[in-house]
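Take a look at the structures below.
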Structure P
Amino acid sequence: MEFFHEPKIDFLGKKWYFIAFSLLFSIAGVLSMLFWHGIPQGIDFRGGTLVYVRYTHPPNVNQVRSQLDRIGLHNFRIQPLLNSNDLLIDLSLRETSEQELDRGKTQITNALQTSAPAGKQDLNNSSSLALASYLLQKDPLHLGTDARARYTAIAQAIADYRDKSKGGVLASFDELRGVADPAVVAAIEDGFYLSDFGVYQVEIVGPQVGSQLKKQAALATLYSLAGMLVYLAFRFEWIYGVAAVITVFHDTLITVGAFSLTNKPISLTVIAAILTLIGYSNNDTIVVFDRIRENLKLMRRERLADIVNRSINQTLSRTILTAGLTFLTVLALFLFGGEVLHGFSFALVIGILIGTYSSIAIAAPILVAYQDWRSGRRQAPAVVSAGTAARREKAKAKA
């Protein structure tokens, strides 16, 4: 399948436009990383506490932010999740103990509880143990010796119903009518109230783990670049490997810069996407390089720039077909893949566009620029030696 029949686009003639485009986005990304947002690190790398909160209604993010500020929590991030009633609150707590898990949950719960009735507990944020202790004290069923076991089982059933069937948050006490005895539900209504949210999950990544992951991610990226350089140097020439590495570095810089400009955190899944892009961009570049090498044998007397232009045009249909289909797949993943894959798919969307562009606009011009530079060095001594010989001939004639 061909999108173009023998196209004759002068890509190298537009190289300065391409260079200006790349410089614009590269410099913008570097400035953002140095002076604005830095390199936003996900919890995988910097450590911290993730608190997942579910509301009975779509939450007001600005109100939640002011509630957290009010109790002294300032270093946090709030991120709406795919479910419109869910929020992810990223705290800077970096301890890894069970106490810190409870501490993070308690801080969020205290901040978000705006109108708690005096003397009552929040059922949506109470453990089954606290509920069982309350029921044992009230003893609404007037049980005998097996009261503790019975109320423990009832409390666990209510907590499981809340967490598994209702997603961690109850909207009404009437929802418990089919789970527990009416006397138990009435007793719970006396001692508990229902807030409009529930903290249903807490995760912690310690700073030591984050530092180790950061180091391993950097090494994985460097090893992949080094391996690619060696492979291309053996398969083609060393300049091809250098051109490919510069191209991939260009793609990676713009992709990371896009994360910095949009202030999206870089997690392990994003690193996986960047490594995927290194391979994808490398594959696209090798296709162009292969065609250049074939045409060099067939068109020995033509200028290298003309050969490179023809090679890019000959592979243009293939590039558009493969890159276009891949981009549509990744775009669907970005739009419908959910919050967990958002960073991964965003990196792929940016990377595929830039990787396809750079194979044409960056890698090929590097080859031509190197060849022109090398030809200039070869011709310079010849010109000098020719001039020297002429002067010698004139000196002999005068003599």
Structure Q
Amino acid sequence: MIRRWVLVGGGHAHLHVLRAWARRPLEGVELVLVSPYPHHHYSGMVPGYLRGTYAESDLTVDLPALARAAGARFVPAWVERVDGAGRMIDTGGERLAFDVASLDVGSEAAGLSLPGVAAHALTVRPMSRAVALRAALDDRIARSPAPLTMAVVGGGAAGVEVALALERRASDGAAGCRVRLLEGGPVILPEFGDRVRRLARRALARRGIEVRTGARVEAVDAEGVMVGGVRLPAALVVWLAGAAAPPLLGRSTLPRDPGGFLQVDATLRAVDGTPVWGAGDCIGIAGAGNLPKAGVYAVREAPVLHGNVRRALGDPAGAPVTYRPQRSFLALLNTADGRAILRWRGVALHARAAWRLKDRIDRTFVRQYQEPDGGMTASTHRVR
């Protein structure tokens, strides 16, 4: 009897699953990847893409090709609903029964319901929208006879990197630009310490980027953003105001945490025992607190997800293992000037060496999935 594992979404963790499956598939298991997008765009390189350092191909993984290398079926569709109890996934054109499933669908931009945001602001969630953002920026640069005004809403890591990238790209144009970074909270980079924040503020100030904290955006229109009842002009608004649960989860019969994310236990399985696992930005781990929505967690969760689902499918590789979120991780913020801000444990610095390290790590990460099996497909491996 053939069993089926359905991978919902082409995020970081599922890239690992597909690559690992190509090397060691399980006999009698059909692997299916469902994604509305044929490509995964690696989020860590998006600011570099917006700046112009990278071509789209540099940060793109071909999901159908990766699935083929793993011997998996690729279904190009949106998932409308996951029925955990009934073990059924509804897509736009097909109902997929599953024995086990896993979700790695990322998150949505928070605040899209505010007036005018969906109609007038651009974002990079999902990351494929970065392509549309860069095209819109280039169009406005070409058409703007005066300095281009831009507002980046959200002062987290993504907002800081994107503001610096857009400023540098627009400054290369003849008309120049003016960029505002708007953060609703009291500080930018709330997920970092004071040293990193000071380095980031210096980098932003050197480039003339205005930073406003405590600036809660009330609405967006074609002419700018409303803050405290005052319109701040902006020909381009980029919305990076945190992460919200994907709407898919609200339509599904799966356990959710208070934020609406899939609630999983330390083995990354749904807390109600449903045979659904999850990884990345779309999950909340019971007992782990409010973890940042950062790709590094998905990368570390991937082997745990892969191993535990294999065990549920009958792989005799020992007991399920638990995921323990790392307390700290190497963080590298691209400042779009040939340097990066590095944070590692107690060290914080802004240097060219940090950029070279980031570039090498990012290119290596993507390349392993662009060339997923070194020329070997699942059929060339002994099936266990």
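Here are a few things to note about the model shown:
- Sorting P, Q by FRET efficiency 1/(1 + (r/R0)^6) of positions 24 and 312 (r between Cβ atoms, R0 = 25 Å, to 0.05) from high to low puts Q first, with the largest value.
- Origin of the value -9000, where helix-only ellipticity at 222 nm (-39500 (n - 2.57) for each DSSP H run of 4 or more, over all residues; to 500) was derived from one of P, Q: Q
- Structure responsible for 7.4, with distance in nm of label points 7 Å out along Cα→Cβ at positions 136 and 320 calculated and labels P, Q on offer: P
- Which of P, Q yields 67, 41, 41 [Cα extents along the principal axes in Å, calculated]: Q
- Per distance in nm of label points 7 Å out along Cα→Cβ at positions 56 and 176, the highest-valued of structures P, Q: Q
- Structure from which 2.1 was derived, distance in nm of label points 7 Å out along Cα→Cβ at positions 120 and 240, options P, Q: Q
Rule-based calculations on the coordinates, nothing more; no lab input. Keep in mind it's a predicted model, so treat the numbers as computed, not measured. Cβ atoms are built from the backbone, for glycine too; each structure is taken alone.
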